[in-house]
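Below, each structure is written out as structure tokens.
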Structure P
Amino acid sequence: MSQQLRKFKQEQARISQRRLQTSYPKELTIVAEGDSWFAYPLRKDIIDYLIKKGYAIDKFAKAGDTLENMVYGTEIKRKRDSVLNEGAISLQKTLNSIRKHKPKIVLFSAGGNDIVGSEILGYLNHSVSNPESLINKEIFQARLKEMKTAIAFFIKSVRTTHVDCHILMDGYDYAKVNGKGYSFIFRNIKGPWLLPSFGMKNITRKEDHEAIIKYLVDEFNEMLIDLAAEYDTFHHIDLRGKFPNDSQWDNEIHLKNAGFREIANIYHEKITEIINQDPVKVFKHLIV
């Protein structure tokens, strides 16, 4: 992370916390749980841009986090020959913040690392095995069912904590299988996630890469659409096809600044629609 970017992120975090410590409008108050699309260390991310717009955001997001850890908890303590799961630490922090701030909006970004991260390897059939499909759909659909159950658990937990708030969640755009990972000063820090997995399964044609990614992301989005039909306070944001060019992406699964800024604007538009007013305009005089 460059010094300039670090200063920007630190300043946005300070501004947000200052707002949260005042009687800031509930319409501009957000609690956010998520992955690197909400906490990307090498670029300005969605949360950074929403804070810059005027929102106060209590964020419980970290790069690389999985849906399972966010909802159920996967962190453990070991003692000799025994092990203890520490429980849903992240979820409890999120719910405590919702209980404290009573926001109109909760943002949730989860599932990307579960479907198009390194776990994609488990959904692929080896091409040399002459499979009917390069995707092991039975395994993927079983995983998708588990993910739907986890997201529904999150929705119900939020509703039980504070009934008068809406949850917004996007289903990502189609990831780019280009072999790029996190890089800083010409040094790869993490990733790539996709190209090596395809290589291990001897899936080398670009058109196969694109078709597989499209299937996985489409199925994930359709699952979110089903949840939105089931829960009236859960809203799916469809980003598919918004960022078709490789030049818009920082690496295989993360956008550049402009992309995250555009998504922040899309979230703002959806918030405006849900609460029937543009909170940034209405409370402009209170934004500090």
Structure Q
Amino acid sequence: MSVVGKLLKKLKFYTKGLVALNILLISATYGVVCSVFLSLIGKKELAQWSTARFYYHFVSFVMRTKINIDRPELLSQLPAILISNHQSELDIYMLGRIFPQRCVVTAKKQLKYIPFLGWFMAASGTFFLDRSNKESAIRTLNKALDDLKSNKGGLFMFPEGTRSYSPTPTLLPFKKGAFHLAVQAQIPIIPLVVSNTSNIYSMKSDNFNRGEINIRVLDPVPTVGLTKDDVAKLTEDVYNKMNKAVHELGMSHVYGEEAPCIEENPEIHEENSVPETAATDATVVSETTNLLQKN
């Protein structure tokens, strides 16, 4: 690609990125208002779902991008722990498409104080985890599980614990936090697998293209009767199923002639990413469940 071509591509990437950021801020503002209103009428558990849908349709309209879901009806089999592969900042767009009603997320405590986004998360019932206080984190997770079971809701997590930023279909090793929680609550795990999106969005390659992303919902995995001794095997089994599906789905589809350039062997650059969203804090959960399982 010529120097001019590279400059134009970078300009396109940052222009679209700025638009996407503004959409996120508008959606967060909508989420605050929506959360307050739904709380007043006793429907607070729908706040994150409503905001997720608003964000998804807004982005789809402006960016001309689409998400297809295979077997979406399985997402309604709640209560459950929902898990997915974690690729990039574009995952928040995926969440907007699949997020079920009565589903919530966990987040690092620091996100609570970010204007607009933090306000929405606090108003909509996000469970904030304090990294520095494991006892507090355990209480928060216990409260999340109690609410999840009583409301027949869902908790969404990324078991990889970090974004992969992979240019090819890849699944990083899983942390066990989500699986400990599912076993403790004796509720199923619903795995979702997303096609590789690096040809649509990649910070390393300056890709920000129109296209279609495919999501496959796998069969719910029951945990009734399992104990903490079964967590390692459970984690391995779910990982193998998801890894197979990741490679079967392959790459997302890019529209038109927007031929993407993909950098090979990218490193994981968490320091260059936007703040971890609510569902991404699997690392915190994994650290605290060693104590949680003893309670």
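FYI, it's all coordinate maths here, none of it is from the lab. The model shown is predicted, which means the values in this text are computed figures rather than measured ones. Cβ atoms are built from the backbone, for glycine too; each structure is taken alone.
With Rg and Dmax of the Cα atoms in Å, for residues 46-93 alone derived from the coordinates and found to be 12.3, 33, which of P, Q does the value describe?
Values: P: 15.1, 51; Q: 12.3, 33.
Computing Rg and Dmax of the Cα atoms in Å, for residues 46-93 alone on every structure in P, Q gives 12.3, 33 only for Q.
Say we calculate mean count of other Cβ atoms within 10 Å over residues 54-61 for every structure; which of P, Q gives the highest result? Don't skip to the end; give the middle numbers.
Details: P: 24.0; Q: 17.2.
Top value of mean count of other Cβ atoms within 10 Å over residues 54-61, among P, Q, belongs to structure P.
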>> When distance in nm of label points 7 Å out along Cα→Cβ at positions 174 and 254 is computed for each of P, Q, which one produces 3.2?
In response: Q
